[in-house]
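Below are structures written as structure tokens.
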Structure P
Amino acid sequence: MSRIGKLPVPVPKSVKVTLAPGHVKVEGPKGQLERTLPADISVKQVDGELVFERPSDAFRHRALHGLVRSLVANMVEGVDKGFSKQLELVGVGYRVAKQGEEVVLSLGYSHPIRFKPPKGITIDVQDQTKFTVSGISIEDVGQVAANLRGLRPPEPYKGKGVKYAGERVRRKPGKAGKGAKATA
């Protein structure tokens with residue numbers, strides 16, 4: 001058995017799961033998510049938990065077993081609690097502001113960058129250098145956060161750019177040119 005796939009997914013009382021062959025729909029206080037599942041993996045609801053089974057120990061079935069379980073577990077958690085990622089801006093003059101639904105980022109380019117989040121994603125600005133991407137789909141939250149970070153990834157010399165909160169930027173020493181003093 002797959003170590004992840006064999007674990008049942010507990011379903012909170014506030015979440016309703018609808019199962020159909022090859023399809024799962026999860027509804028909760030924050031919204032609803034749907035997903036098409038591979039035909040090989042079967043899902044059953046037993047005693048308030050979702051149990052996943054695979055037809056054989058073939059490599060493909062073992063791989064899908066854990067994957068499908070994790071995807072559905074994330075759906076259940078997303079509609080119940082939601083997901084969020086915090087990002088920070090590091091650099092002189094780098095700032096973020098919210099204008100209506102759009103987020104306007106000043107990242108050292110000659111123009112401000114306007115970013116409109118996709119449906120189901122909200123971006124909350126705490127101050128000029130900190131903001132949070134949140135939503136019910138962990139995949140969408142992660143992708144939007146990665147897209148925003150990709151606008152100006154942290155550079156290794158001064159660490160300027162958009163980074164995840166708590167991310168450690170690997171730093172490099174600068175040039176050791178003529179007249180420069182080596183620092184140990």
Structure Q
Amino acid sequence: MKGKQLIVCSDDLQQQAVISGRLAADYDKVIGCSFHQLDTLVAQYSQCILVVSWRQPSAELSVIVNHAASSHIPLLILLRQLNQNDINRLPEPNGYVMLPADSQFDLSAWVFRAEQVRQCQRQQESEIEQLTQKLADRKWVEKAKGLLMAHHGLDEESAFKALRVAAMNNSQSLAQVARNIVQTLSVLSDSRS
């Protein structure tokens with residue numbers, strides 16, 4: 001799988017070498033690093049995939065998970081130890097894939113799965129963003145309708161029609177026209193008081 005930069009980070013140099021060797025069979029560009037070098041490498045290779053091997057859940061692992069999530073980097077975590085007490089210290093399920101470090105599965109398949117999981121997370125975040133924006137736009141429209149109804153004695157249907165006509169005439173979105181009306185009417189009512 002040429003072209004993809006894999007960064008292997010581990011709290012154990014021997015584990016890092018073993019994992020890097022396993023991945024080198026399928027990837028041309030595999031770089032090993034310590035926790036302290038990770039930020040620099042991720043900044044240098046923005047389109048990378050991160051493979052992390054850690055003894056058990058820890059604060060450092062949580063930092064790595066959060067950094068990978070905020071940078072939209074695919075992340076595969078290999079844990080060498082996980083017991084009942086460690087469950088609560090696991091990072092939130094945040095767009096990563098986790099396996100036991102002693103797994104004999106083909107790591108390249110799990111790296112690919114980590115890419116899919118991160119892509120799915122990005123799509124969900126995008127959908128949430130769009131829905132949030134639609135909700136905010138809808139609130140502006142409802143507020144503008146209410147103001148038009150109160151100030152001009154319109155019914156709800158007529159107020160909405162006035163907003164639509166204004167949006168078409170001014171080549172603006174319905175939400176933008178609604179925002180403009182709310183802001184204009186609030187300035188006018190502030191100047192009267």
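Every number in this text was worked out from the coordinates using simple rules, so none of it is lab data. This structure is a prediction, so every number in the text was calculated from the model and none was measured. Cβ atoms are built from the backbone, for glycine too; each structure is taken alone.
FRET efficiency 1/(1 + (r/R0)^6) of positions 6 and 142 (r between Cβ atoms, R0 = 25 Å, to 0.05) computed as 0.45: which structure among P, Q?
P
Starting from the value 5.2: which structure in P, Q was distance in nm of label points 7 Å out along Cα→Cβ at positions 54 and 166 calculated from?
Q
Here helix-only ellipticity at 222 nm (-39500 (n - 2.57) for each DSSP H run of 4 or more, over all residues; to 500) was calculated and came to -19500; which of the structures P, Q was it taken from? Write down the numbers at each step before the final one.
On the way: P: -6500; Q: -19500.
Value -19500 for helix-only ellipticity at 222 nm (-39500 (n - 2.57) for each DSSP H run of 4 or more, over all residues; to 500) corresponds to Q out of P, Q.
Quick check: 2.6 is what I get for distance in nm of label points 7 Å out along Cα→Cβ at positions 102 and 126, calculated from one of P, Q. Which structure matches?
Here the read-out was taken from P.
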